[in-house]
1. Using Cα Rg over 2.2 N^0.38 Å, for residues 52-107 alone as the calculated read-out, with 1.53 as its value, let me know the right label among P, Q.
2. Upon calculation of helix-only ellipticity at 222 nm (-39500 (n - 2.57) for each DSSP H run of 4 or more, over all residues; to 500) from the atomic coordinates, which of the structures P, Q produces -7000?
3. One of P, Q was used to calculate FRET efficiency 1/(1 + (r/R0)^6) of positions 12 and 100 (r between Cβ atoms, R0 = 35 Å, to 0.05), giving 0.60; which?
4. Compute distance in nm of label points 7 Å out along Cα→Cβ at positions 76 and 92 for each of P, Q and report the one that scores greatest.
5. Determine which structure produced the value 0.45 for FRET efficiency 1/(1 + (r/R0)^6) of positions 84 and 116 (r between Cβ atoms, R0 = 25 Å, to 0.05), calculated from the coordinates; the candidates are P, Q.
6. Kindly point out which one of P, Q the value 2.1 was derived from, the read-out being distance in nm of label points 7 Å out along Cα→Cβ at positions 28 and 68.
7. P, Q: which one has Cα extents along the principal axes in Å, as calculated, at 41, 30, 29?
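Bear in mind that the values in this text are calculations on the coordinates, not laboratory data. Predicted model only: the values in this text are computed from it and were never measured. Cβ atoms are built from the backbone, for glycine too; each structure is taken alone.
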Structure P
Amino acid sequence: MITTEIAYADLVEDLRRAVEQADMLIVTEASPTDAAARRGETIPGNRVIGVFRNDFAVRIIRESVPAMIEAPLRFYVTENDAESATLSWKTPSAVFAPYGQGDDDELAHVASELDALFMHIANFATNQ
């Protein structure tokens with residue numbers, strides 16, 4: 001989790017750019033804030049952005065078909081106030097840990113690569 005001094009809408013756009021810069025894809029997106037607004041409700045900004053790439057999917061499926069239920073991995077942008085927002089995510093290694101295969105765990109290697117990539121995306125998006 002990284003708390004920023006970046007406005008919510010700007011952090012969402014910065015995250016989109018960071019995902020693209022990292023050669024990953026946004027494959028899902030949901031905003032309870034937007035859905036609430038369509039119903040006339042007002043809540044602080046929040047958006048879940050699912051990020052993945054097919055080459056990782058193939059590698060994961062080769063190790064554990066059940067593990068793919070966890071894809072796409074998600075970032076969560078939440079509005080703190082008008083001038084700040086927080087970027088959160090679960091580390092891929094934590095997400096895929098229950099599907100581990102023992103001592104020579106290729107799935108753990110893939111998750112470790114994704115950990116580094118997600119940290120890179122987060123740092124790029126938050127100007128760290």
Structure Q
Amino acid sequence: MAYWLVKSEPNKYSFDDLRRDGKTVWDGVRNNTAALHLKAMKQGDQVLYYHSQEGLAVVGVAEVAREAFVDPTDPAGRFVAVELTPVRALPKPVTLAEMKANPALANMAMLRLFRLSVSPVTPEEWASILAMAGE
């Protein structure tokens with residue numbers, strides 16, 4: 001199993017929206033590096049859900065329910081999407097400021113390549129963020 005982080009603006013699609021809907025197609029990713037990460041996701045992989053623009057925090061955990069398929073929003077058929085399902089909300093959101101202040105997360109892809117909407121998370125980073133969230 002691998003670990004990932006996805007970002008979404010909560011006013012466009014929040015973690016609460018995912019919980020309400022029960023699943024979503026994670027589409028619209030047009031950055032080539034982020035798209036490669038989507039292609040690498042496997043069913044059962046765990047995903048940190050980060051609210052960008054507003055909130056700036058990891059707020060929940062999701063799971064990859066369906067591996068990469070052609071993104072229905074891409075008329076050229078060049079990019080892929082995955083399907084995510086909610087697992088749980090975190091007991092306490094982990095803010096961007098808290099992540100940046102944690103030396104254990106200094107090399108985290110999300111903090112180094114902030115513009116990516118999909119990035120890998122190491123098992124150690126995963127454990128640190130969940131501990132910061134009170135799990």
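1. Q
2. Values: P: -13500; Q: -7000.
Matching structure: Q.
3. Working: P: 0.60; Q: 0.90.
Comparing all candidates, it corresponds to P.
4. Sorting by distance in nm of label points 7 Å out along Cα→Cβ at positions 76 and 92 in descending order puts Q first.
5. Working: P: 0.45; Q: 0.90.
Source structure for this number: P.
6. Source structure: Q.
7. Label of the source structure: Q.
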